[in-house]
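Any read-out appearing in this document is the output of simple, stated calculations on the displayed coordinates, not a laboratory observation. Since this is a predicted model, take the numbers as computed values, not measurements. Cβ atoms are built from the backbone, for glycine too; each structure is taken alone.
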Structure 1
C-alpha cells in the first residue's frame, strides 16, 4: 500500500483512509471485526471515525463506531498497528457539542474510553465553532498533545478564512497546529475545496483527507435511476446527483474503468488521489469486495487523458 505524508508535520499514512461511519449503522459489530481484519491485512491501517457516529440511526445515541473499534482493539491487540483518527464537536445531545475547553476535555476522555486506548493519533475538530475562541480551542488541543493523549490535530468542515485564522493563531501563540483538513470533496462536489480551501492547504502544507469521496456511493455507479436511490438506506444522499451532470460523470467513470480494467469506485478514488493537495480519500466499505476496491484504488495510476476526461465532465 502506497504511503503518503499527512501534511508537512504529520505521520505517514496509507493512500486510502477507511471510513468508520458505517460501523454500528449499516455494518454490525461482527461484520465490522471481519472488515477491520481484512483492511489491516490489505495495508489499510488508517481508520477515521467520530464520537457522533452513528447517532442518526434509530436506537443509537452516538459513540457506536468508536465502541466497535475499541472492542476490536481489545480483542485483537492491534491498536499500535492502526493510525486512528476521530473527531469532536458535533451535537451529541444534552448540550454536548462545540469546541470549548471544558467540553473537549470531557469528550476526549469519553472517546478514549470507548476506543479502549490511551491515545488518539489524529484528533479533529469536526466542524468550526464560531462561539468558541480559537485560542481556547487550540490551547486545549495543545494540552492534550503535551499529555500524550493526542498525537496530532486536524480540522474538518472549516471555511478557508477560519482555517487560515486558526493556523495563524497557533503560530502566534506557539500552540500545536492543525496538520490536516477533512473537507467534503469528490467529483460531484469540487468548487468549495478547489477555490476556497486548496490555497490555504498549499500555503500551510496541510494533509487533506476528503470525506464523501464517493459522493455517498453515487460514484460507484450503484445509483443510475430514481428507483435505485429509493431502494437504498443512503438513497436520500444521492438524490441531488440524479441529473444530466451526474449521469455524465458516471458514464465517464464507466469508460475510464473499462479502459483500465477497473471499477468506477476505484477510478473516482484514483482521480482524487491525483488531485493537488489530496493525501488520502476517506471511503467506507460494507463488504470485502468494496474493501478490495479501496485497496486497488491506491494502486491505480490514471493516465493524463483519463484525468482530463474526468476533469472536464465533472467541472
Structure 2
C-alpha cells in the first residue's frame, strides 16, 4: 500500500497509533491537525500530539483555523484517500468526495450508537456493556456514513476513560490497516447505519461533570469512571470544590442523599438515591490528588460524618 497517497487528519493522543500505522504501511503525504494552543500561565504554544508525530517523520503539517474555509492545501496534495481520527472539525464535502477512494473515519464507538465527539466518556457514563471501533466512510452528516468494519470490546467495572482510550486507540490503528486493502480493492461490504438505533455522545459540558447524588449509586459510579482521568467529576463540601477521581459501589442504604454516612480504611461512604458509593481518591481545590484516607486524616472524624456533598 506504499503506492497510495494518504492525507491524515487528527489531533489528540488517541489518533497517534492510527497515524503511526499509516506511516508504516502507506505514503502519508500530508497531516492536518488543529492549530497549536496556548497553555499555562506563560501562554506557551503546545503542539498537538499528531503534529509531533508528523514532524518526527518529516511529513508536511497543515493547521487551518477552519478547514471548511481553508482546504486548498489538502486538494493540492492530491491524496488517493483521506483518513480522519478525532480531528475535531467538520470536514467540507469537497474533501470527502474528491479523493479516488473517498474519505474514511476511525470512530471510537459501535455506530450507530454514540455519534459525536465524546464516545469514550459517554459509553461509560451511559452504562454501556460494550464499545468498540467503527471504520466508516464519511458523509456530510456527523458519523452517519456507511460502516466498513467494527471490532467490539467489553466495558468492565474496572474500566475508565483512560483504559478504554488506550485499548481502542490501538484497536483502531490495527483495524484500519486490516480493512484498507478492501477499500482500495472496493471489496468491502458497505453497511448502511440503522437510523432508528442512533444515539449521541456530544462533548462533555461543565454541568455534566458535577455529581448529582440524587442518581443511583451505579449512575454516580459510572459518571466518575466516565470522567477519569479527564475532565474529572466534581462535587462540593462545605462550599469547597472536591474532584472525585475514583470510587467503588457500596451496599449501604443508610442516610440521606449526599450525606457522608461513614468512614473506613478505604475512604468515604456517601449515600446516593438507592445505595452508596465509597470514595477512594479525590482532589480538594488547590491541593494535590490524594487517597480519601489522607483526606479524612485532615479532618476530625466527627467533622465529616453527617456532612453533605452537594
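When distance in nm of label points 7 Å out along Cα→Cβ at positions 55 and 95 is worked out for each of 1, 2, structure 2 gives the greatest result. Consider the structures 1, 2: one of them gives 2.1 for distance in nm of label points 7 Å out along Cα→Cβ at positions 7 and 39 as calculated from the coordinates. Say which. Clearly, the read-out refers to 1.
Looking at distance in nm of label points 7 Å out along Cα→Cβ at positions 167 and 279 for structures 1, 2, the greatest value goes to 2. When you work out mean count of other Cβ atoms within 10 Å over residues 87-94 for each of the structures 1, 2, which one comes out largest? The maximum falls on structure 1.
Among candidates 1, 2, the computation of Cα Rg over 2.2 N^0.38 Å that gave 1.15 used structure 2. From 1, 2, which structure was relative contact order in percent (Cα under 8 Å, 6 or more apart) = 13 calculated on? Only structure 2 yields this read-out. When helix-only ellipticity at 222 nm (-39500 (n - 2.57) for each DSSP H run of 4 or more, over all residues; to 500) is computed for each of 1, 2, the one that comes out at -7500 is 2.
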